[in-house]
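Trainee: Pasting the structures in now, so scroll down.
Throughout, read-outs are computed from the coordinates displayed, never taken from laboratory work. The shown structure was predicted, so the numbers you read here are calculated from the model rather than taken from an experiment. Cβ atoms are built from the backbone, for glycine too; each structure is taken alone.
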Structure P
Amino acid sequence: MAQADVAGGSIRLAAVVHGTVQGVGFRYLTARKARELQLAGSAVNRADGTVEVVAEGPEHAVRMLLGWLESDRAPGLVTAVDATVGPATGRLHGFQAR
């Protein structure tokens, strides 16, 4: 995971989640977890069978979501998470599962 020079402010997570993550409620449970953490963004199925997750919010909350994505608590079977973290854009509102 690439780390940005962001100290305690809002950050943006862009992640591609690999494994058995489509057809198992992954997007909806990811959205629920993100909303609990008061993050903005989306979880979207991709044609290659992965799920793209974009989330913005306080650094501690974004890192909690990333930890959840990488854990065995996430639905399905996650085999890898390709993630980058950088500055938030501030243009996202709410969290959608699409």
Structure Q
Amino acid sequence: MLCAVYKSKKKPDTYLYLPKRDFFDDVPKPLMDMFGTPKFVMLINLATKTQLALADINKVKEELSDKGFYLQLPPPTENLLDEFKKQNGVERD
């Protein structure tokens, strides 16, 4: 299963996976508006992969089959101040 990967120019570290290159018909318009003009990054053969760097390969395959696309969002940023307070027993305001 080949898959085309696109990077968002509007949202950092946000990627869109499609089963066909340049076929955006299954992606909802509000999502495309938020994503911005997609920048092609690469083609991946999911059949030869056992894992992906930041996405669950089985979920990617499932959503490509079910929805016609997969949206990879960046991992949530950790709040270092909250983490420091938690580790040092400081109560939140």
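Trainee: Using the calculated result 14.9 for Kirkwood radius over Cα pairs in Å, pick out the matching structure from P, Q. Write down the numbers at each step before the final one.
Mentor: Details: P: 13.0; Q: 14.9.
The value was obtained from structure Q.
Trainee: Which structure, out of P, Q, was mean count of other Cβ atoms within 10 Å over residues 25-32 calculated from, if the result is 18.5?
Mentor: Working: P: 18.5; Q: 11.4.
The correct label is P.
Trainee: Identify which of structures P, Q gives the largest calculated value of relative contact order in percent (Cα under 8 Å, 6 or more apart).
Mentor: Values: P: 46; Q: 34.
Biggest value here belongs to P.
Trainee: By the measure FRET efficiency 1/(1 + (r/R0)^6) of positions 33 and 57 (r between Cβ atoms, R0 = 30 Å, to 0.05), tell me the structure among P, Q with the highest figure. Provide the component values of the computation, followed by the final result.
Mentor: Details: P: 1.00; Q: 0.60.
By FRET efficiency 1/(1 + (r/R0)^6) of positions 33 and 57 (r between Cβ atoms, R0 = 30 Å, to 0.05), the leading structure of P, Q is P.
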